[in-house]
Structure 1
Amino acid sequence: MKYKKTTLPNGLRIITVSTKGNPSVMVMVSVETGSNYETKAENGLSHFLEHMCFKGTVKRPKASDIAQELDNLGAENNALTYNEWTSYYAKAAKKHFLKLFEIVSDLYLNPTLPAKDLEIERGVILQELNMYEDLPQRKVWDVLYKLLYGDTPAGRAIIGPKGNIKGFSRKNFVDYREKHYVASKTIITVAGDFDEKEVLKETNKYFSKVKSAKRLNKLPVKHKQNKPALLVEQKKTDQTHMVIALHAFGAKDRRLPALNMIAEILGQGMSSRLFHRLRDEMGACYYVKAFTDVYTDHGLLAITVGVDPSRTTEVVKAVLDECDKLCRFAVSESELNKAKEHYVGHLFMDLETTDSMATFYIEQEIHTTMLKSPQEIEKEVRKVTSQDVMKIAKGIFRNANLNLAIVGNISNSSSIKKMLSFN
């Protein structure tokens, strides 16, 4: 797997990931905008616009025209909106590369945003929002970001509130797209078996007239905290779903490999400390995971778990106890090596498909603008020492970084709040 990044004079970037012999090819066009770029009145606009781009283009006037053409290629296609970027993609057999590129480019460059379809899609998105409300494992993340960042772009849900969704007009989409869908914020990613010259040729063919304008950046993400914070959303559920999150650092930080090892040790794999304690010893949960959640200028170490409401307090205590142990006792070489092997193994296994390759590199480009191969990331991980792990643990496992978000049937949170401390 070889990658290459090319930046055109207008600022548009092209990332190619070549894997000769791969039967599929992935074409993704991304733009550096998402919910973290929105004002309060715009919250949800990035996501709604992503939906509207599939409602028709100049060449393909109806949504069914787009869907039919992609289905005729046997393609897998979709779009994704995140906090800091939005992507449109299609993946199919490599023989369809030229057609895939043309269709995805058309979606990105020439949407008509038909007013007649606006009300229909508004209903679709409201149902999407209702679906997320009924998924407490997902809803808890919206509660967490609200707790962490309050009434700021980073603290608001990507999908936006119902009031905004019901109020957006076609002009809102046109104006927002005019501001953000510009050359300097556009990234084309192609992964699979393709001709490099064809990618550049097709890019020049379709993107030569993409608007060049000053890029609008998001506001820096900031947080103020000096003691543990708790936010509970009361909901009648059979399980309490919660995320314990510690403020850490962004994707560019050199300490990230060590932070990833902490996540591995705590909650990645069936031999991780939290899995062993909460599931094997206590029988308190079915799932528990720990992982890093990093962006351009901020990041977290997060631990997510679902438990019976009656056991919420004891599980919080057990999780914090396992975190505190990393501050007090050095990780053994054997456990650290296991964590490294688990991380590296999944790093490479997760790159077995062309869509995962494209996502791997676009995430790096958005968050750091510095691309690394999986081999380079492996080298960084291999260098992490037990001392590095303890140093990072002592830095983040502090009350001033500690947050807990809960969605569940919690009538009284006072005992949980009392337990929420490393002291």
Structure 2
Amino acid sequence: MNRRIVIIGLDGVPYRLLKGLAEEDIMPNTGSIIKEGLFGKMQSSIPEVSSVAWSSLITGSNPAEHGIFGFTDLVSGTYRFCFPNFNNLKRPPFWNKIKGKSVIINVPSTYPVKKLNGIHISGFISPRVEKSVYPATLLPKLKELDYRVDVDSSKAHKSLELFLADLDRTLKARIKAFRYLWEEPWKIFMLVFTGTDRLMHFLWDAYEDKNHRYHQDFLSHFRQIDEVIGEIKSKIDKADLLIILSDHGFEELDKDIYINYLLKREGFLKLQDVREPTWSDIDHSTKAFALDPARIYLNLKDKYPRGTVEPEDKERILRDLKDLFNSLEIDNKKVIRNVYRKEEIYSGPLLEQAPDLVLVGNKGFNFKAAIKANKLADKGIFAGKHTQDDAFLLVKGDNKLNIPENPTVSDVVDIMKEYR
């Protein structure tokens, strides 16, 4: 039997939001699949950022195996930033193991595209369109469809009306591309909607507040996606496997917490005395520093240019840091839910490259690692933030599916085994 696999990704959509929209008949097609399939919460990656979560999802592995620990990293042996991309992924994506053609549309952190048996259009972040599409012969057609890789989020800083208009144009172009590419022969079809994440970052409050000026605009975006879900459902056979999922969850953002400011305040991070400090200005006396969103690295001797932490001091400093983070409160609220050592959450050949500690926040608290921050807490333009424990997974297939009791993003590849 020629059973196919269809994966629909809704970037950042939390379990409770999807469940609510389905029950309220905003997303009736999704609701009907929920009744027929298996639906529940899914754990995201740690940290719960798209680059790590999608890399884990498409490889079926954790960061110490696939090598992506965040949107940014440091060049080995330096304090210089680099931006890991698809070329840095150490484990192959599942579509490389499929016998048959694949159509892969808009999966984050898959730029630059690579040759494959089928079609690949990369998602966020894709700076050059020429390296975002395989085969390149597809570029003229995508241009004709007004295809764009991502929403222009900068518009939201000027006008939410401009942002919503761009969001809608981007979604409609993505849908046109899906319909065009659906007609290609394929064994696996993967389509990711990332506008959901952008919408919730800027307008999470429009979902929570039914009287919000943009509440109906928020719902309209999900209605359009639900129409596509219904369309796809009508086009596949009962024997096919349908997976709908998100890479992380979302909730209201109360405060941004600047981790490197905290480390500076408590004496763990020291910068050289310059007017505009950068990462190259880390002082020899630094014990630890943070990379976005909340990855803590010890300034180890022989690992970093001005590293001075000796091996015998490592455990003591980690304990001190853990005590600091666990005691942090703002407005009588505990800021940090979990402080993980790398050995607790990662396993694999790249464990030494992993952050020494990773923080997961309590409700409402978002972490940033800006080195120039001059305050502990603030609130910017974002209304919503990522969450780690309430992504969703919805699966519908024709046979018994191997789904763990508490699935994570790394388990999705295994779910497809019987259909490959």
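Every read-out reported here was derived from the displayed coordinates using simple, explicitly stated rules and does not represent laboratory data. Small disclaimer: the values here were computed from a predicted structure and weren't measured. Cβ atoms are built from the backbone, for glycine too; each structure is taken alone.
Could you tell me which structure in 1, 2 was used to calculate mean count of other Cβ atoms within 10 Å over residues 164-171 as 19.1? Write down the numbers at each step before the final one.
Working: 1: 15.1; 2: 19.1.
Among 1, 2, the structure yielding 19.1 for mean count of other Cβ atoms within 10 Å over residues 164-171 is 2.
When relative contact order in percent (Cα under 8 Å, 6 or more apart) is calculated, the result is 21; to which of the structures 1, 2 does this value belong? Intermediate results must be reported in sequence, preceding the final value.
Values: 1: 21; 2: 29.
It traces back to 1.
For FRET efficiency 1/(1 + (r/R0)^6) of positions 180 and 204 (r between Cβ atoms, R0 = 30 Å, to 0.05), the calculated result is 0.85, so let me know which of 1, 2 that is. Mind showing how you got there, number by number?
Values: 1: 0.85; 2: 0.40.
Working through the options, I get structure 1.
If distance in nm of label points 7 Å out along Cα→Cβ at positions 172 and 276 comes out at 5.1 when worked out from the coordinates, which of 1, 2 was used?
On the way: 1: 5.1; 2: 4.1.
Only one of 1, 2 returns 5.1 for distance in nm of label points 7 Å out along Cα→Cβ at positions 172 and 276, namely 1.
Which of 1, 2 yields -9000 for helix-only ellipticity at 222 nm (-39500 (n - 2.57) for each DSSP H run of 4 or more, over all residues; to 500), as computed?
Numbers: 1: -13000; 2: -9000.
Structure of origin is 2.
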